[in-house]
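We did not get these values from a lab; they are worked out from the coordinates using the rules stated. Just so it is clear, the structure is predicted and the values come from calculations on it, not from any experiment. Cβ atoms are built from the backbone, for glycine too; each structure is taken alone.
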Structure I
Amino acid sequence: MTSSDRKDATISLVLAGALGVICLAAAHATGHLPLFSLSPPGGGAADVPEQLRVDLHMTFFTIWASMLLATPALMTVAGIGASPTAWRWWRITWTASLLVFLVHFYWAAVIVFGNDWSRILNTPRVSAPRLDTVFAVWWVIDVTLAWLRDPRTTWVRLQRWGVHLLAFVLFFMGAAREGELALSRALGWAMAVAVVAGLLAWLLQRRSST
């Protein structure tokens, strides 16, 4: 790993760490507020005890933070092959987003659900737990490739487009379509608009350069 790579890795860690701390502080600051329902979507008996409300808030805040960090990566992924600057900031934000997402995944699966996969696989709180797990593993693989392999390799580029498309769909559906709060839905739609704008800008730039 070059000195430039180490610098970028440090920026990713600082970004992820700062947002993680902010999420934790926000979860504790709002722990007395019923921001999110303790009952699953559609009603029914509460499946999260009151004493885990802070942890429930942490899962929401970390997925929002991960989505915010992923947005610039999703916006710029099309141009990373032509622009070293786009590549650098894509890798930084994509990596930081993954780190925050892994915190979210751990907090939800291990702390809120007690690592009980029978509950995770059958709760309406998680619309696609198997797909989410596959996505998490794929994301880890893609970030590892981003730091260790030549990004111009065809199969690396193809799988990268695939994991970014899946990330966009899961973030959008989870926030804009299934978000419990208006803020969540607004963040989801804002991400979609930003990503579409980024892709259009890349297409226009590519067209003008040909």
Structure II
Amino acid sequence: MMWKRWMKFYEEIERDFGFKRENEIKARNTLSNILGEDVIGVEELKKVVGKEVYVVGFSPSLERDVEKIPYNSVIIAADDAGVFLYEIGMNPKIVMSDLDGDIDGLLSIKNAIFGIHAHGDNMELIPYAKLFERKFGTTQIEPLHNVYNFGGFTDGDRCVFLAAHFGAKIHLIGFDFEHPRIKKGKDVERKRKKLKWAKYLINYLESTGARIIWE
């Protein structure tokens, strides 16, 4: 999804959460400066995603739902879901993260490409981006040459938007918008609010013709 199309959704999100655009701009620019030219390009991402992917969220049901992922599938994982998969012997091709999870765990994942997200609330975490070898940046606002915007708001639905951007058939695994896995120190109600947006955005994608299978 191009920025101009995504902008209307994001302006609503911005109002709903009270985000300040200047903070988003600062975060995006900081990430861009850290990444420089050492990023995975869009054409390479398209090849990695391919025609069919399993997008994996980090819901409490993941331990059970992971059995639905066929061997040798292309996996795009949301943040700590990637760590979980790697620890049980499954290798995500792409991991989308705003770096608020298990950094050491993420760094242990071999051969994955990391989509590092910048927003106004994770400014202090953005410098960790330099530790990842294969990476690209993402933003919620207008993109730059090395910080993309495929659409999406949370780590999970950003994975879906990425796959949909390249026209892949998408299987959703480990998504539960009603019973989130809450990280220590996080605001539960704010998390639920974010997941409502995530569900709404994925449903929108589906209404536009994106091939999404809810496993």
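Computed values, structure above
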item	result
Structures I, II, by Cα Rg over 2.2 N^0.38 Å: label with the highest value	I
Structure (I, II) behind the derived value 7.5 of mean projected area of the Cα convex hull in nm², for residues 10-113 alone	I
Which of I, II leads on relative contact order in percent (Cα under 8 Å, 6 or more apart), largest value	II
Origin of the value 0.70, where FRET efficiency 1/(1 + (r/R0)^6) of positions 18 and 138 (r between Cβ atoms, R0 = 25 Å, to 0.05) was derived from one of I, II	II
Among I, II, structure where mean count of other Cβ atoms within 10 Å over residues 146-153 as derived comes to 11.6	I
Label whose coordinates, when mean count of other Cβ atoms within 10 Å over residues 66-73 is calculated, return 11.6 (choices I, II)	II
Origin of the value 0.25, where FRET efficiency 1/(1 + (r/R0)^6) of positions 34 and 178 (r between Cβ atoms, R0 = 30 Å, to 0.05) was derived from one of I, II	II
Entry that produces -12000 once helix-only ellipticity at 222 nm (-39500 (n - 2.57) for each DSSP H run of 4 or more, over all residues; to 500) is calculated, selected from I, II	II
Given 0.10 for FRET efficiency 1/(1 + (r/R0)^6) of positions 2 and 26 (r between Cβ atoms, R0 = 25 Å, to 0.05), calculated: source structure among I, II	I
